[in-house]
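Just below sit the structures, each encoded as structure tokens.
Here, each number is a calculation from the coordinates, and none is a lab measurement. Please read these numbers as outputs of a predicted model, since none were measured by experiment. Cβ atoms are built from the backbone, for glycine too; each structure is taken alone.
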Structure I
Amino acid sequence: MEYHVGIGELRAARAPSTIVTRGLGSCVGVMLCDFGQGIGGLAHVMLPSSLEFTSYTNPYKFADLALPALLEQLRALGGRNFKAKLAGGAKMFAAVNERAGFDVGQRNVEQVRLTLRQLAIPIANEDVGGSVGRTVTLDTATGVVKVRTVGRGEQLL
């Protein structure tokens, strides 16, 4: 089965399945896998922290809320021992970011790392930063993540 995850969405699944997300610019794709159980999930994080907002309609677009929610769904499927893989967090609009005084991609990556530390989930591999968009595909059976970028081709995490 193949699942597609949009911006601010997440999906947990059992093998055999693949989970795909496209359009990772400053967003971060966070893949969590229990390699021994064939259980994995992906969150397409758009913003670092829900604490910067007084109200919101979609908690899954924030790193601090999406990752605990994804972990809960993965545990409900029977997963127990997770490792993370990250992709995205690019600086897509350098001039705009510099004028505004912040880099959303970098802030997203930093918050994802912090939240994973709080959840005691180690990062196994990552492809973050730069200035290119990414498409990622997670194979829940193997935990292998394919990262495709324009001009750089495909690499495996």
Structure II
Amino acid sequence: METSTQSGSYESELDRRHKATRTTVISLLFGVVLLCVLAYVSKRFLIPKNNPSLDIAVRITILIFGLGAVALRRTKFATMRLQDIGALKGASGLLITLQRTTLQVAGLGIVIGLVGFIATLMTANDFYAYGAGLVAVAVLLYCYPTRTSWERALLRFVPST
């Protein structure tokens, strides 16, 4: 266990990084919902076009990015990897890793939403924006950073000296 002076030195960095990451993820979540609303509003101005090859490509892209987000998070947050980072770089390095990985997964989530929105603009089929928006929201909620999980990671993976 860490002493209070050690945990106090990490607190300000933890607060700053967690708040910035949480705000970014919430903003991206709001952006995905906004894209879905925008697709709904713009539907009546778009000309319907049937494109089977685009349909398959969009569905596969959404699937790959969705599963890739899960795989990326699980790989980057593997126990052995976090132990090594905590031992080599300390609390600061571990917090940087938690922040970067969360933002990378959130980036995949917003890309999913954008792919669906662009496909909706190209075909006037709002299913793309709604389906991709649903997957993007799931990815963004999956990567949402909880402060307690970051604190537990610090306690578990940063050696007390």
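A value of 15.8 for mean count of other Cβ atoms within 10 Å over residues 120-127, calculated from one of I, II, originates in structure I.
Looking at Rg/Rh (Cα atoms, Kirkwood Rh), point out which structure of I, II has the largest value.
Top value of Rg/Rh (Cα atoms, Kirkwood Rh), among I, II, belongs to structure II.
The greatest value of FRET efficiency 1/(1 + (r/R0)^6) of positions 24 and 56 (r between Cβ atoms, R0 = 35 Å, to 0.05) among structures I, II is that of I.
Work out which structure the value 3.3 belongs to, where distance in nm of label points 7 Å out along Cα→Cβ at positions 16 and 72 was derived from one of I, II.
I
Ranked by distance in nm of label points 7 Å out along Cα→Cβ at positions 88 and 112, structures I, II are led by II, which has the greatest value.
Calculated for structures I, II, distance in nm of label points 7 Å out along Cα→Cβ at positions 48 and 80 is largest in II. Consider the structures I, II: one of them gives -30000 for helix-only ellipticity at 222 nm (-39500 (n - 2.57) for each DSSP H run of 4 or more, over all residues; to 500) as calculated from the coordinates. Say which. Traced to structure II.
Upon calculation of relative contact order in percent (Cα under 8 Å, 6 or more apart) from the atomic coordinates, which of the structures I, II produces 38?
Checking each candidate, the match is II.
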